[in-house]
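Trainee: The structures considered in this document are given below.
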Structure 1
Amino acid sequence: MFRRIVLMLMAICCTDDLLAAGLDLSGVRSVDLTYTYDERTLYWPTSPTRFELTELEHGETEGGYFYASNAFCTPEHGGTHLDAPLHFAEGGLSSAQIPIERLMGPGVVIDVAAKAAADRDYLLSIADVHQWEAKHGPIPAGAMVLLRTGWGRFWPDAKSYLGDDAPGDASRLHFPSYGAEAATFLIEARRVVALGVDTASIDYGPSADFVVHRIAGAANVVGIENLARLELVPETGAWIIALPIKIGAGSGGPVRVIALMHE
């Protein structure tokens, strides 16, 4: 029933149609999987800038009403953000070109938190994926896979979260993520549309070749990094929606990610 409701939402284009369809989402709970962008937002150590918010107006106008307006500036890849395929694949889809149906889908949460607690550089293995499928069944085509490592407990402490906080140096990072074999299986055999993770990258910290990014980009699969509160999302049964800023020619950008599930 839940999936039918979401599919109906995707197919209906205006408020009048929603009312006519009699949709009832009162039994659906939402979880925000997105960190706030502010002065604490974490970026890759080599990022030349961070999030900047400039106040343009804030207060009462000559007309007697309140008015607020800001300007903001941010690199594409920081905070909770989406990696467009273009990020690591020449000719890959840009942020603006990603079809909307590839930005939502059934959520598959694979939990490796215990293994990551024992090994900061843990890589999701194909055995982990098979173990998940032995419990829940085959991962469906069109799924959005979210890797739960437990790393959200470190946010926003850069040294704990990234493994090193030296400015401008990404050579000593340590955090878990996807292994290449598991990523290839998920993309080629299971036809997933996204690889998400609650760490800074879909490649693990020590990576020097970013092979998972390259595998995903070549297949026009998006990456979603720095997810928040994955501990609140079940291993199966949620619907994930991840809508980035629609930047023309963008290689990624800030994304608001939510999980929808039964109460």
Structure 2
Amino acid sequence: MTRASYHNHTCFSDGADAPVAFLAHAAAAGIRVLGFSDHYYKASPTATDAPDWAIQPNAVEEYFETIEALKQENATISIRTGLEFDWLDGSAEWLAPLAKDPRLDYTIGSVHFVGEDSIDLTRVYWERLSKDEVNAVIRRYWQILREMAESQLFDIAGHLDLYKKFGFYPTADMSDVITDALDAIADTHMAIELNTAGWRKDCRACYPTDELLAACLKRQIPIVVSSDAHQAHLVAADFNRAYDVLYRVGYRELAHFNHRERTLEPLSC
């Protein structure tokens, strides 16, 4: 089995380390395919800057050049160039040019915002909501996720149930909007990720749940294992645990990406 890690953040966005710092940690963890996916956020078609946790527009070219140099210099690990795009209402128009850039090996589409509110920045956001408001936010989250998938701009859907990060869960039935979102992911031939970062958060659970993983498997949605590393030493955090979860659920293959082409390889534990 080729161990791959596609969801990693460097100092180009909100990560602590430069891309080159990931190489030694990846090699030590047996990673043979290493992808970088710094945050890309653009609030509007005319926005000229980005929040400090995202790659700045004037640094995008340097980002591509830096990853390309690593590809040329490194002989033991295959390097992949990616970005994690923040999906906002109506953002397909202005994300498309970069999302279709031929220098990208893959793209991750993620929902971190419901309306103007970040759902994963602080638990204070959730604590001030009533039970009904929590349900409304989560319902809208799944609707936005479906819209993101329908844009057909992205290869991987990031951390499907990110809203649970601080331990807040729906108390109302979400099966209709979840079904719509997963059907859209399947229909647009996206993959999902088992994101191990949730095990390091308040929820103490990977993204997504076993139930959601099983629903994705039923739809034959491919999967990658990701650590969502913001520090180089976390590049393969809890990967063996993740493989065990996937095997238990019934997955037997992992997806790989190169030049926007997806292949599948057997999963072994």
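None of the figures in this text is laboratory data; all of them are computed from the coordinates on show. Quick caveat: nothing in here was measured; it's all calculated off a predicted structure. Cβ atoms are built from the backbone, for glycine too; each structure is taken alone.
Trainee: Name the one structure among 1, 2 that relative contact order in percent (Cα under 8 Å, 6 or more apart) of 29 was derived from.
Mentor: Values: 1: 29; 2: 20.
The structure behind it is 1.
Trainee: Oh, and also: Given 1.40 as the derived value for Cα Rg over 2.2 N^0.38 Å, for residues 57-192 alone, which of the supplied structures 1, 2 does it correspond to? Write out the running numbers ahead of the final one.
Mentor: Details: 1: 1.40; 2: 1.20.
Clearly, the read-out refers to 1.
Trainee: State the single structure among 1, 2 that was used to calculate helix-only ellipticity at 222 nm (-39500 (n - 2.57) for each DSSP H run of 4 or more, over all residues; to 500), giving -5000.
Mentor: On the way: 1: -5000; 2: -10000.
So the calculation was done on 1.
Trainee: Comparing structures 1, 2 by FRET efficiency 1/(1 + (r/R0)^6) of positions 169 and 225 (r between Cβ atoms, R0 = 25 Å, to 0.05), which one has the largest value? Present the calculation step by step, with values, prior to reporting the outcome.
Mentor: On the way: 1: 0.85; 2: 0.60.
With respect to FRET efficiency 1/(1 + (r/R0)^6) of positions 169 and 225 (r between Cβ atoms, R0 = 25 Å, to 0.05), the highest-scoring structure among 1, 2 is 1.
Trainee: Something else: Work out which structure the value 14.9 belongs to, where mean count of other Cβ atoms within 10 Å over residues 73-80 was derived from one of 1, 2.
Mentor: Details: 1: 20.1; 2: 14.9.
Label of the originating structure: 2.
Trainee: Comparing 1, 2, where is mean count of other Cβ atoms within 10 Å over residues 121-128 highest?
Mentor: Values: 1: 18.4; 2: 12.2.
Between 1, 2, the highest calculated value is found for 1.
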